[in-house]
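FYI, it's all coordinate maths here, none of it is from the lab. The structure presented is a predicted model; accordingly, all values stated were derived computationally and were not measured. Cβ atoms are built from the backbone, for glycine too; each structure is taken alone.
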Structure 1
């Protein structure tokens, strides 16, 4: 897992964030380009800080909304969005050049980010701006259950994509459960697509299997809680008071045998022997 963080969002005499404390702990810095936050001096200091710590630099363009911190949607046309992105990318790229660095990717900010994820025309405009500025720069987007539409648009513009998820947003258990199911289903679909591609290429029959375990920080009745999910015999354990406790249930033939023997009222010693006998058989 690689961490990216919004940086360089101070403005003039106002300080936003803790860039110097956070920069050593992230892999990529999304640096504001002056439209929702930042100013030329802040941009340059932030770029220099990223260079100092070997952090990848991403452009973080936004709607021209300093007062609203770029959190308000604006009625910009697709052409206007393309133009304002080119303007901001050029500004940050110039500062990077002065500091012996270069841009590594583009990640729009706030309302522009949310709007483009809902409006294909705006997403296309953003992609077109990136392609015309530097087609080698990937665009960072929110990962979804199905990313095929965004991938198709990116292919048409000749750019690459990076996908991200937000680890700092609180979800209630119901939403967290849905998110886990969507991620696992997306993985299943990609595996199935890969298998179809291999069969079409003449590769022999594929019989792939995998396991997964997830721990998602959620909320339950306003309090932090862990939501656990697993497939196959990958397990989650809890360590408490010096003891180790398995807190997930395996999805396996062995586990089915264990549950069958439990239902039959057999004790643990017999259960273990019977399971091993069954596996050996």
Structure 2
């Protein structure tokens, strides 16, 4: 059973485009969202001269890909300054930093957190991870591991609030995600797909099989390009999804699968043969 969370947001500069502080009730962790061009304004904040784990976020326009670099440091301000002066990291425009209000995090703790966040980001595969090497995971006691995993759990709640769903799998957008939420597309030409509506859009699940034919006369160029991209990226191999893929709408997902222009709400059906349009009309 999940419970509601009390989250406190503070806009340091009185502007949503500036620096944010984000805290979760009854948790000693604390998050900072720091735009790159606001770094100088942070230099007077002594609590950032401390140990923590941080994420650098950017965007690759050529690849239309979100980027993340995951790091740890014993001095947040000094490390961010180093990254600003590092020509190989010009891509980042925003940092999200996690520290502990009670100075709990030591070197072993932040090395553990760095490795675990790296593993989660790579597994979720929403953002391109820019680390050159896999961070080394430090050895911690069983009790410390339990505390650090709780730290990760709470941090994963706050990161999306700060604008990045880098640690959330595409199928996590529905709290009670189970088979009753599944929708299907099947035909006699070998197409067999399973999808579901989430808070981010529409997700088609791993193992779904798409048509090997495309109707260029009716299918939108954007969907054709998206098909080609996912095949090139290896997310679809031999016309089968090798991972869950998020789409902006049920129609884009249906067109991607069938290779022709269709209405998603009228095409996706649940196990009782009700269309998505019929299901949503009952809400």
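Structure values in brief
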item: Answer label among 1, 2 for the case where Kirkwood radius over Cα pairs in Å, calculated from the coordinates, equals 22.4; result: 1
item: Structure from which 20, 13, 10 was derived, semi-axes √(5λ) of the Cα gyration tensor in Å, for residues 193-232 alone, options 1, 2; result: 2
item: Which of 1, 2 yields 11.2 [mean count of other Cβ atoms within 10 Å over residues 9-16, calculated]; result: 2
item: helix-only ellipticity at 222 nm (-39500 (n - 2.57) for each DSSP H run of 4 or more, over all residues; to 500) derived as -14000 - corresponding label from 1, 2; result: 1
item: Structure from which 1.7 was derived, distance in nm of label points 7 Å out along Cα→Cβ at positions 65 and 201, options 1, 2; result: 2
